[in-house]
1. Comparing structures I, II by mean count of other Cβ atoms within 10 Å over residues 178-185, which one has the largest value?
2. Given a value of 32, 29, 21 for semi-axes √(5λ) of the Cα gyration tensor in Å, point me to the structure among I, II it was derived from.
3. Suppose you compute relative contact order in percent (Cα under 8 Å, 6 or more apart) for every structure in I, II: which one lands on 12?
4. Comparing distance in nm of label points 7 Å out along Cα→Cβ at positions 218 and 338 across I, II, which is largest?
5. For which of I, II does distance in nm of label points 7 Å out along Cα→Cβ at positions 50 and 266, calculated from the coordinates, equal 1.6?
6. Starting from the value -18500: which structure in I, II was helix-only ellipticity at 222 nm (-39500 (n - 2.57) for each DSSP H run of 4 or more, over all residues; to 500) calculated from?
Structure I
Amino acid sequence: MVLIGFFTWLFSYVGIALPYGWAWFLSQLTLILIFDVILLVMIAFFLLADRKIFAAVQMRRGPNVVGAFGLLQSFADLAKYLFKEAIIPASANRVIFILAPLITSTTALASYAVLPLDEGWVISDINVGILYLFAVSSLGVYGIIMGGWASNSKYPFLSALRAAAQMVSYEVSIGFVLVTVLLFAGSLNLSDIVRAQKDGWFAFTMLAPMMMIFFVSAIAETNRPPFDLVEAESELVAGYFVEYSSTPFLLFFLGEFLNIVLMSAMLAILFFGGWLPPLDIWPLNAIPGVIWLIGKTIFFFFCFAMVRSIVPRYRYDQLMRLGWKVFLPTSLLWVVLTAAWVLFSHQKVL
């Protein structure tokens, strides 16, 4: 609302009567641009942290040359990718080949539209925010399939098929986990889910097993080690983006890391109170909520990075068996148990 008033005043100052619709559009556009710039800068440091953690586990230094302690390494890599030549294979479908990384990165960015950073700090506070998030994030698989098919090469195509099967398999478990959270919160709005945890985080209720299933499923959903079967070097070279270079490759990479940070933030929002402090006492409640959410997101990202560093890669049949024979029946059973608990404890039910 402040930005709407600002743009209305700014245009009236130069003698132009700006309609409310245009003022609202310019305010939303400005808000989205500011949010995206801050998010992308944070992604650069998350990427650096991922490499530093991996190096520390292996007793290496990691990036330490560009900037103090290597802090500018991600920006140097960005410049390198932007100025390299984008090579498109002669036999590739050029239109789909270029569209695939754009779809992956765009859907990953669009998922952040409903992510609440603090009380009232959200770009779009819609009532079905969690359904929007689940729908938009699921569209990322199309970019992977398109990239693998458009490359017109057998290894990227096989990798894309693996990715589709893997992502669909673990989205089912994630869907049932979300159902249990919604039963406890009584709302599809992400801000309401955070507010429902004011008297106790969901991670410390009967939803604790669902939190673990969500964490492992998020690793598989984002193709992170030990579930990076779509880019297993010994089998599929570099996976579905083996034919990509320069900026298109960067967009695939960006989309993957955006999803990793998103899943870290979703863990904090769904199970650990989002922007809420551990205890509603001073000085904990004097710290801005956005700081609490960022801190929790960093912690879960660290957990993702540690799993990548210390857990060996699964076989593909083990990955599928875990998703369909362990996580799916367990999450389905927990939906029934959660519904019964909510019903008999007289809590609000959807």
Structure II
Amino acid sequence: MANEDIRKSEVRRLQKTGGSTFIVSLPKRWVIEHGLMAKDQLRVEWRPSGNLRIIPEASPITRRREVNIELDNLPEKLAIDHLIAAYLSGANLIRVYRKKGFDAADRKLLRRFISIGRGIEIVNETDRIIEIESLVNAGSLPIISSMNRMYLLIRTVLKDILETFTNGDPSFLDDIDDREDEVDALRLLIERQIGEILESAYLEDSAGINRWEAAEFGNLVRTFERIGDHVYALGILAQDNEKASLIDVQQLPFCLITSWLIDFKAINSNIKRSNLQEIHDAKIQLRDKMKLLSNFEDELWLQEDTVNALYLHRCSESIRRLCAYASDMAEILLNIYTHKNSEMTIIE
């Protein structure tokens, strides 16, 4: 395999046959790898860039991506990272090995992985090998719907944080860990889908998202997750009954959360449709909030009550980062809007 020719492109000469037909020959290796024969049909698509894409629709060959993971060769604390990497790679089958058999810690690790990886199940298990298979067709899951679910989770947690500060009742956040895990799981699912779209012309078409947009959606979903991380951090702070009971949600920095939710809603709604004015307004307001919070944090250094000042500073920092990441989302949406509305022209 090391010496195998892995070139993915070749230069072919365009030929003219008959009076008006142009033809180009296909690489023999490509034809053989797809199990094609003379007179088999190919789909030829004209891409927006002007390039042509050839799809072997008649190919009888089915492929799947497989990843093998040997737990004996991995640091214990990094095994979950390798499992997640296999999931994000788009692997249809993940084989996990353990030379001396799996112990209780291994099985707990795999249960954890199954819980955060959407659409995967253990399909085969022996003393030394466990096979995990993806049972979900990535093309059947709308990415925008998954993003909207992330938005709803983040919004409801933040509203519950306000309720906790207002009423001093931390029970609103009893399931905050579960909701944080769901946000993370959705992020992994969407990143897996995006990776598959970047590799598959079929999935690109079925998802209705071209590769350029898919890459920007990857940036968008990672920003969603970072927002979720800071909402979670704020939720942990809100569960500190002693300090949270002294908070006035009508004062800085908490008084900005409600208006941030309005900006966040406007940005999320523009993932499906593009309203430049809404994106512009949200970004300007978010920028003003960040400046206001930065000034507030500078003033906290002058307070004599250092414990309370530190608590407020940590809360303010998370809220300021919510503004910063939401502003990043607005920039990504502007990128997508500009790309959609750009035109390819011929330079003479």
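Each value in this text was obtained by applying a stated rule to the coordinates, not by laboratory testing. Remember, it's a predicted structure, so these values are computed and weren't measured experimentally. Cβ atoms are built from the backbone, for glycine too; each structure is taken alone.
1. On the way: I: 21.8; II: 16.9.
Comparing I, II, the top value of mean count of other Cβ atoms within 10 Å over residues 178-185 belongs to I.
2. Details: I: 32, 29, 21; II: 46, 30, 15.
Working through the options, I get structure I.
3. Values: I: 21; II: 12.
Comparing all candidates, it corresponds to II.
4. On the way: I: 1.5; II: 2.0.
Answer by largest value of distance in nm of label points 7 Å out along Cα→Cβ at positions 218 and 338: II.
5. On the way: I: 1.6; II: 3.9.
Matching structure: I.
6. Details: I: -21500; II: -18500.
Of the options listed, only II reproduces it.
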